[in-house]
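Visitor: Quick heads-up: structures coming right below.
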Structure 1
């Protein structure tokens with residue numbers, strides 16, 4: 001079967017992109033590898049009408065609603081490669097089958113790489129977070145630590161005092177200059193320069209190299225991200241370098257630099273959230289439909 005649109009990624013952005021296409025009675029296929037970025041978090045916050053719900057439940061319910069439309073097909077699989085054809089795109093799935101479509105929407109998100117500190121990865125999404133708007137409120141203005149992954153972590157350290165008493169663990173990665181130190185003092189941020197040995201305890205005990213243990217109610221760390229679709233560049237999608245890693249360049253309606261290919265969600269933003277991913281998906285889905293209606297490449 002030749003689809004109108006294939007969507008790579010079935011999380012918040014991908015389902016949101018699929019919905020307007022389904023309602024326009026387009027034949028669509030969603031290919032999802034089951035690697036939702038916020039799968040480590042117990043609850044999701046900041047998404048209108050869904051605040052405090054388990055993110056997997058939100059996605060599961062959204063998928064059920066989407067699959068009520070008769071022109072929608074869903075595959076739990078990994079899209080391994082893609083190539084341009086004379087009338088669209090051919091997607092190879094798990095090395096077993098090939099699906100074809102006139103348009104392609106990339107919504108597979110990004111992968112996070114945390115600072116290499118023992119105990120940090122195990123607490124990711126539980127007591128170690130990256131977004132204060134998503135998880136800061138629940139720390140109840142308690143003791144909050146920011147683990148530096150570089151100078152760019154200054155941004156987090158200056159934000160977090162609105163959510164609690166903040167300590168910035170520079171971890172030997174950089175020394176704040178005079179202007180940065182003044183900014184941190186103005187925000188009442190404590191600076192701890194001793195390198196971090198590991199994170200331990202039930203929540204977030206920061207064990208320092210000198211033997212001290214600083215107990216925190218929660219930690220924040222900026223990750224480095226990588227695009228989950230390694231073959232996007234081969235199709236002509238330009239990538240951009242953001243402060244946290246690469247993402248796919250798009251215009252105002254989520255069109256990439258490659259004809260017929262749109263991208264949405266975290267894979268197409270320098271930073272993201274559930275709400276932004278859903279909005280991006282709607283833009284990408286309607287733009288892809290418009291391109292089909294009017295023959296826009």
Structure 2
């Protein structure tokens with residue numbers, strides 16, 4: 001699934017290409033329109049055709065196209081969505097479901113093998129971003145604010161990190177990588193983490209996302225950037241999808257389990273279970 005680094009890479013690729021351009025037409029496969037847009041094609045076309053894109057932003061895993069009538073076209077790639085820039089005469093993309101035709105002879109081509117991705121038109125971007133927590137790379141997110149998201153939580157730390165209402169943009173790849181970098185076992189109850197462990201995790205989340213952006217995303221299977229090229233981050237992962245392979249730090253085989261319903265990868269030696277605090281017996285001399 002494309003996560004923050006992949007979506008940010010696409011945004012950086014497409015922003016200079018679509019900003020200031022006018023949408024001429026919208027074409028969507030009839031079997032996909034209700035899954036993709038949730039409205040008839042005529043309604044989607046009326047919302048987009050003739051509109052000029054003022055800017056292209058991103059929040060979490062969402063792409064935010066600002067339209068010149070004040071509304072927002074919001075795209076979510078979900079599992080297998082792709083959004084690439086192509087000349088109008090270029091052959092169809094693999095699993096192409098839709099295209100947005102621009103006034104300069106180019107299209108945005110939407111491909112989606114599993115057809116889980118969505119396009120929605122919103123009156124305000126706040127309708128989407130208002131539901132999201134801060135991004136771990138937000139300059140204003142302090143370590144103290146980060147720690148508060150885990151206080152008193154009995155859910156596994158991985159589940160807390162995946163909750164977009166708490167932290168926007170993290171998904172399975174980068175959560176596994178951040179937990180390995182912080183030497184925290186993914187199934188550890190979030191409220192049991194020490195202040196030092198949460199400090200390591202705070203820094204690790206920032207680091208893995210920034211490296212993912214620098215490497216233009218991870219192309220394990222479906223992801224490509226806005227020009228249709230693969231990223232390189234999958235070449236640098238430490239644990240994700242490395243089940244049975246030796247840990248780069250200690251040589252122990254990487255293990256796979258299910259945490260919070262998600263496939264999870266970790267090193268059983270580097271990421272040991274958290275120690276439970278010992279209780280002193282009542283009445284016993286200390």
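Readers should treat all values here as calculations from the given coordinates under stated rules, not as data from a laboratory. Note that the coordinates shown come from a computational prediction; the quantities given were computed from them, not determined experimentally. Cβ atoms are built from the backbone, for glycine too; each structure is taken alone.
Visitor: Give the label, chosen from 1, 2, of the structure having the highest value of relative contact order in percent (Cα under 8 Å, 6 or more apart).
Guide: When relative contact order in percent (Cα under 8 Å, 6 or more apart) is computed for each of 1, 2, structure 1 gives the biggest number.
Visitor: Could you tell me which structure in 1, 2 was used to calculate mean count of other Cβ atoms within 10 Å over residues 205-212 as 20.9?
Guide: It traces back to 2.
Visitor: A value of 3.4 was computed for distance in nm of label points 7 Å out along Cα→Cβ at positions 141 and 197; which of 1, 2 is the source structure?
Guide: Here the read-out was taken from 1.
Visitor: Something else: In terms of distance in nm of label points 7 Å out along Cα→Cβ at positions 77 and 149, which of structures 1, 2 is highest? Please list the in-between numbers first.
Guide: On the way: 1: 3.2; 2: 2.0.
Of structures 1, 2, the maximum of distance in nm of label points 7 Å out along Cα→Cβ at positions 77 and 149 occurs in 1.
Visitor: Moving on. Distance in nm of label points 7 Å out along Cα→Cβ at positions 69 and 261 computed as 2.3: which structure among 1, 2? Don't skip to the end; give the middle numbers.
Guide: Working: 1: 2.3; 2: 3.6.
Source structure for this number: 1.
Visitor: Which of 1, 2 yields 23.6 for mean count of other Cβ atoms within 10 Å over residues 5-12, as computed?
Guide: Values: 1: 29.6; 2: 23.6.
The read-out comes from structure 2.
Visitor: Right, here's the next one. Here distance in nm of label points 7 Å out along Cα→Cβ at positions 133 and 269 was calculated and came to 0.7; which of the structures 1, 2 was it taken from?
Guide: Source structure: 1.
Visitor: Next question. Using mean count of other Cβ atoms within 10 Å over residues 45-52, single out the structure from 1, 2 with the greatest value.
Guide: Working: 1: 13.5; 2: 17.0.
That would be structure 2.
Visitor: Any idea which of 1, 2 comes out highest on mean count of other Cβ atoms within 10 Å over residues 21-28?
Guide: Biggest value here belongs to 1.
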